[in-house]
Every structure is written in structure tokens, then in C-alpha cells.
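Values quoted throughout were computed directly from the atomic coordinates according to the rules given, and no laboratory measurement underlies them. None of the values given here were measured: they were computed from a predicted structure. Cβ atoms are built from the backbone, for glycine too; each structure is taken alone.
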Structure P
Amino acid sequence: WTGTMCLTEAHCGSDLGILKTKASPNADGSYNITGTKIFISAGEHDLADNIVHIVIARIDGAPAGTKGISLFIVPKFLPNADGSIGEKNGVACGSIEHKMGIKASATCVMNFDNAKGFLVGTENKGMSSMFTFMNSARIGTAIQGVCHAEGSFQGALAYAKDRIAMRSLSGVKAPEREADPIIVHPDIRRMLLTQKAFAEGGRALCYYLGLQNDIASTSTNEQERQEADDLLAFLTPIAKAFLTEVGLESANHGMQVFGGHGYISEWGMEQHVRDARISTIYEGTTGIQSLDLLGRKVLMSQGEMLRKFTKRVHVFCKGHIDTENMQEFVEPLSKLNRECIDVTTKIGMSALQNRDEVGAASVDYLMYSGYITMGFLWAKAAEVAYAKLVAGTDEEDFYKSKIQTVQFYFKRILPRTQSHKLCLEGGADVLMSMDVDHFSF
């Protein structure tokens, strides 16, 4: 059997508190679910014997808003007592969306017409139960961002080695050919290294999340479990939003390396761009993830979740205070780590006077945090690479390339933090002062 998550309705996506799908209780403890859900991935297909829809709805008489939402299991076919497939339930696919990308996924409109559903958890606590699913899905979407970076990088790298155009500004590199491979040109290398840094750095972040998840799930030490759970909560919105944003950037770079050929479908590069675009939208848009990070995870915890992460960065940097070959990484990382605390404090103080300051700063704050987080993980990669080279290895070129990628990241990518810092410090007034009617002038 396969499953779906049925949250979004035509009039509400990010604001699920205004959903209209209803749940009416039956005498046998089940519920009749009535309503329409949209954007349901794999909502209908014949690849499995049954499809289990996880649906949020409001029970008759429940409170308004998210406090009145409950969670239900609604199977396509009602199972018999022995687990075999029974009669068809009152759920059907109304239509399949025609989309920009991810065309292999059947994105469905699902109609529930007195479909029999079964309550998951307790009444009116559906959002907290659903977040168990959503947090896992958000990590999965973060991995999609990594895949878009990696896939576009692989295509662009092979093309850049083969395609010839002009001569290198520093002298001929391929005298036997009528022009040099485009990989000798600095701008091509800028795009390729950006893709490489985001793909490998993103993979490290996903592994780091996986590690925290394992600790939170299996550690016998309660303090370890709590710290890992807090780190997971703090880093999940960063991973989902940041990695999909840079995954989309990487996909665009891949298409750009191909030039006009990248715009032609037969090369496959434009598909990366089309497929990558949805990842910044579904499972919580970048804007929603940013509000979750800054509003809920950072400010509502009084900075506690942030401090648990910055402490790890501080300990790492302090451990390499006398390591000569690590100074080019730990010095800027340590500075940013301290700066992050100051930036966060200023936003919190401003938000006490005007809550719109949180929304105004949130996206820049998330991207700022994302670059620092990836910088931390790249610095840890440099630590390992240097250790391997000192110990002696038959993969010397591999570890040298990692160090060179870290150097590129710290020199050409990490400085982006400063533009985001300036933007988030610009405040809410410049966004909110314009009259709605004046936007069209």
C-alpha cells in the first residue's frame, strides 16, 4: 500500500486553519469525511493495491483555526477484517494537474464524499500529529534540493569538459584543438564550483540531520535525545528552504553552462530547473519555513535552540584555534557565529515593538543561517581532509579537491551572509509603509 498527505485546499495552503473539509462522527467510531483536497502527490494510481490518505479535517462543532483540526486515515478501499481489500471508499480523483515540472508525479485533486475515515490520535490535535509526517517530508524535500544540485552539476561538468569555445585568457590550454574546453574559463568554473559546493555541502547537512534524528530516536541518554531533537527542529526549516533555494540556483547554473543548448529539452538541463522550482514551494514555502525558523524555533524558544547550535560551532572553532591550516576557515566562521547571536538579539528587540519585523527579516535570516550552517559543515570536512592527508592516503586528489572546494566556499559563497545581514537589518518599514493601492503606480 502507498500513502498520501491531504492538507491543501483550493483556498488554503499555508494557512490550514481555514480549511473546509468536514468530519462527521458515526456510531461505530469512524467518521464521514467530506471535502476537496488539491495538490495531492500520487493521489491516484494503479501501482499498489490500496492508497491510504492521511487527511486533516474539522469535526462538527470543533473550534475554529488550527486548534480545531483533527487527523484521519481514509483508505481508497476499506480493508476487511482479515486485512484483505474490501469495498471502494467514497474518495476519488477529480482531476490531475498540468504542471511546470515533476510530470512523472500524478498531482491530483481528491474529492471526499462521505468517505469513511478513522481518527488518528485525539480530536482537535491533528496538526501536531501531522507535523510528524511533515517534518520527515521536509527533510526529504531538502534531499531533493541536493539532488537538483548534484544532477545539474554532473551534466554541466561533462559538458564543460567537452564543449570548446574561445581561448583561455591566460594562454592556450588545448593547442591541438581549434578552441579550449570551456571549463578553462573562470566564469564556467565559478558556476561549476558553486554547484559542487552546494551539492556536497547539502549532502553533509542532510547526513547531519539524519544523525540527529538517530540520536533523538535511539539514544538511552535523555539529555542527548533532547539536544538532538532540538537541533533537528532548528535545522529542519534551514535544510528544507536553504537547500532547495540553492538547489534551484545550481540547476540554473547547470542550464547556463550549456548556453542555448541548456534551454533545449533534449539535453535534459531545463528539466532540472522545472523540477527544482516546486521544491521551494511544496512542504512549506521558503517564506513559511523562514517564519518557522525565526518566529517559532528561535524567538519563541528565547534563542535556546539557536544557542545549542552556535555552541557546537564555538566548540569546533575553539578546538582549532591553534591549527594553522584551519585558520582560513575557523576565523570567519567564529566571527559569523558571534555575529549571528547579535543579529538575532536585534531582531528580537525590534519585534517587541513591531511584530512585522519578524516577517520582514525571516527569509534573509534563514538564508544567512543556511550559509553559516553549511560553512560549519564544510569546515568539518576540511578537518577530516587535512587529517587524511597528514596520515597518508591513496585518495590524495580526492581530499585535496575537498579542501579546494572549502576554500572556494569560504571565499566566494560565505560572504553572501553580509548582504543578507544588511537586508534583514533594513527593517519592516520599507516593506510596510507603501499603501496597497500604490503598488500599481
Structure Q
Amino acid sequence: MIIVIGGGPAGRIGAMRLAGAGAEVRLIEKRKIGGQCLHDRCMTVCALNDVARLLEYARTQKDLGILDSVPAVSYPAVRRRMREIQEKLSTVLDAETRRAGVEVVYGAEGRLEGDRVYIDDEEVRADAVLAATGSRAAIPDIPGADLRGVYTYQTLPALEDLPRRMVIVGGGVVAAEFAHIFRAFGSEVEIVARHGLLRDLDPKVRSAAMRDLAGVGIREETAVLGIEGGARVRSVLLAGGEEIEADAVLLATGLIPHSEPLQGLRKRPDGAVVVDEHMRTSVEGVYAAGDVIGPPYLTPAARREGVVAAENILGRGTVMDYTGIPQAMSLRYDYAVATTGADDGAVTLSAPAPAGPGSFWDVAGGWAGLAQVRVDPETGRLVGAAAGVPGASTLLSYLGYLMKRGITVSDFDDIVEVHPSTDGVYGLARYAADMLRKKNE
């Protein structure tokens, strides 16, 4: 018997891979299958952002005289319908997992004490364990963080209606995504970032993304001293004494691994379970995958980690490789980036993206997105790419894999692209290939 603790992306996919190989697998899920990606994070952003984009496109077309009005959003209806669809998707995942041969146990907590495995308080025998207990929202030590009206991505479903004014504390992707959503819905939104907002992005990609945050108040290099209020939140107090009125505060201040149920394993100071490239922990026969092992906190990486763990449990030596795994952010456009990490000395080329589905009408405002490539000038290898256009996430998924396989910009000479498309990467790659050819003549 193989025990899998946690039914999120890493645990579920790992369990299915094990069962598909003929292993007897029991998956323990305290809540609902699908994990935070389905119920709290990725799919919540997808659902809300679909509505936000519809409203923004309607505003653009009203400004152009094409539509005579912009629809009003019913946030309670959005909230209710979103939950219904998330439940439906969870049912689909449950059926898929069971069809793969996995036994699923709900409402119980799986935990470890070294190599001893417990389901609630009952010790069970296991030939191997895959621990995929996920992560939770990191809550900063700020006075007033427990006030009514203060949310994290996990508690945001309790928000019953649109706030008039929302303050978002944080400077990463989640802060930007929710700021975009609630501004599109009609709330006044302020982002307060202790350091910079989206500071890890390439400057040109960041500049493009900031266009989608027009109308959002942004305060960088600003610390929050406290959250004020009585029965519920009233304001946010900043360093320097300024106070921002708010009737909702969203703490988008990162994640921390949920590793408390996993005792006896070697961990980092933040609680992340330490694993090697085979997903093995410090305890023989115990593997870990997903958010519980720490960054990058990406669903595709978690799925792959679950597969790598399963393959090694089965005795098929497999190594986890993070090269080329793309990262994405959803604003009005998708912003996606992939890199091989081998970009020392690389040349960066950026250009406006072509107009296409989802961006045609934006040309009236002088913008249709951004494309970017990073090229090794000695080998011609594509070592990095980014796009800020509708559909960028799909594009970068395949580009990330091709970069990992060593694709060169000259290989793009043979590509016949889809048209119409918002993809400007292939055009830049061809341009880079021409530049290198002329350089070497």
C-alpha cells in the first residue's frame, strides 16, 4: 500500500501515476480534491478575471462607440456561480482519480512521525508515502490582521459583496491579479508593497503589465504599520503616519509550506520539507512534492514533482528538472515568462506584439501587447522568452519545453504560424536569426 497525503496537483497526479502502474494507492484528503489551485487560487483568479476582462473590453468598445453601455457586475452572483463550477470540477477530478484506481479518503488527516504513518489517530502500514500537504497564506505580523474584513486568498470567498475601497498588501503576482480584478469590478484599489511591485519581472514586461493596472493606486517601498478598525476594518496605517481608508484588506504576502503534519522530516527554517532531485525526503520511503517543499509554488511544477516522486517510488529513477517551466500572470492580458537560466551574455530583443484575437480593438489606444526573446549570440539558442498578450500562457508552455530541448532561433525559419494570432515571439526569433546570419557572414 502506498499512502498519498494531500489531493492537490502534486498528490493527485502522483497517486494516479502510481495506480496506473498497478500499485495499491490510498489518497488522504482532509478537504476536497483539487487542492488550493482549484478551490482558492488559480481557478478563482481565472473565474474572476474572465468577468473583469469582459467588463474592460466592454468599456473599450463603449469608448469607441460600438456598445452603448457597460454591464454591471453582480458580485454575489459571481461568487455563487464560481463556487458551483468549482464544485463541479472537483467532482470531475474525483471521478477521474477513482477511475485511475486510486482509493480516495475524505475528511481525514494524514500525518507522519518519521516513517510512521497515521490517518487521524490510527497508524497504518505503508510501503511508501508521498507527502503533498500544500501551503497556506503567509500572514504578516501586522496589528489588526485578524479584524473582520481582512482577507487572504483562502478566506476571500467570505467577501459577500464588492468593497467600495480595497487595500491590497503585497508586491507579487497575486497582489497584481486581484488589484486588476477588483478595479475592473469598480472598487477603488490601492496596492501597498513593502518593496517594489512585480520587481522580479524584466523591466519591459513589468512596464507592459503596469498598463493593465491603470487606475490602481500603487505605493512601493512602503511598510504597513497596522490595520485599524473596531467591529471591522476601517483603514490601513502606513509608515510615515498616512492612513488609507478601506472597507476590505487583502493580504497577498506570499505562501508558507503546510508541513506541520509531517514530523520527523528534515525541514528548512520556513517549514519547507527538504527533498533531493528524486523527491526523496530525509526519511527512507517518504517522498514529498508540491508546495510543501517550497518554491516555485507553481501548479505545473507540483504536478511534475508528483510524477517524479511516483516514478522513483516505482523504482524508475527519475530526476526533477525545473528548466524552462513557465510562469504566468493574468491581468487584462496574460503575461508569461520562461527561461532556461543559461542567459549569461544573452541578447534581449523586445517588440510590440501583433494585433489579433483579444487585442484588435486595443490598437485604437496604441497598444496590442509585447513580445520578447533572449538569445545566446554564440549558439543561436533561445534561452528565454516572454509575452504580454491574450493567450501568452499557452504560447510559453510550449516554448519553455522547446527551449529545454535546445531550440535555436534559426529553427523558427521552418515554422508556419497560425494566423491571426497575438504571438510576436516567432517573428522576433526570425529577426534574431537574420541578425546572427549577417553577423557571421
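As an exercise: Cα extents along the principal axes in Å, for residues 286-413 alone, calculated from one structure in P, Q, equals 57, 36, 23. Which structure is it? Spell out each step's value before the answer.
Working: P: 57, 28, 20; Q: 57, 36, 23.
It traces back to Q.
Identify the structure, out of P, Q, from whose coordinates mean count of other Cβ atoms within 10 Å over residues 94-101 was calculated to give 15.5. Write down the numbers at each step before the final one.
Numbers: P: 12.5; Q: 15.5.
It must be structure Q, since only it matches.
Quick check on the output: 2.6 is distance in nm of label points 7 Å out along Cα→Cβ at positions 166 and 374, derived from one of P, Q. Which one produced it? The partial results should precede the final answer.
Details: P: 2.6; Q: 3.2.
Going label by label, the one that fits is P.
Among the shown structures P, Q, from which was the value -9500 of helix-only ellipticity at 222 nm (-39500 (n - 2.57) for each DSSP H run of 4 or more, over all residues; to 500) calculated?
The value was obtained from structure Q.
If semi-axes √(5λ) of the Cα gyration tensor in Å, for residues 14-221 alone computes to 50, 21, 16, which of P, Q did it come from?
Numbers: P: 50, 21, 16; Q: 39, 22, 17.
Label of the source structure: P.
Comparing Cα Rg over 2.2 N^0.38 Å, for residues 174-381 alone across P, Q, which is largest?
Details: P: 1.18; Q: 1.28.
That would be structure Q.
For structures P, Q, calculate mean projected area of the Cα convex hull in nm², for residues 150-229 alone and state which one comes out highest.
On the way: P: 7.2; Q: 5.5.
With respect to mean projected area of the Cα convex hull in nm², for residues 150-229 alone, the highest-scoring structure among P, Q is P.
Which one of P, Q has Rg and Dmax of the Cα atoms in Å, for residues 182-269 alone, as calculated from the coordinates, equal to 17.0, 49?
Q
Could you figure out which one of P, Q the value 80, 60, 53 for Cα extents along the principal axes in Å was computed from? Walk me through the numbers before you get to the answer.
Details: P: 80, 60, 53; Q: 69, 66, 42.
Among P, Q, the structure yielding 80, 60, 53 for Cα extents along the principal axes in Å is P.
Given that relative contact order in percent (Cα under 8 Å, 6 or more apart), derived from a single structure, equals 12, which label among P, Q identifies that structure? Walk me through the numbers on the way to the answer.
On the way: P: 12; Q: 15.
Answer for the origin of the read-out: P.
Comparing distance in nm of label points 7 Å out along Cα→Cβ at positions 102 and 302 across P, Q, which structure shows the greatest value? If you can, show how the numbers build up before the last one.
Working: P: 3.9; Q: 1.2.
Going through P, Q one by one, distance in nm of label points 7 Å out along Cα→Cβ at positions 102 and 302 peaks for structure P.
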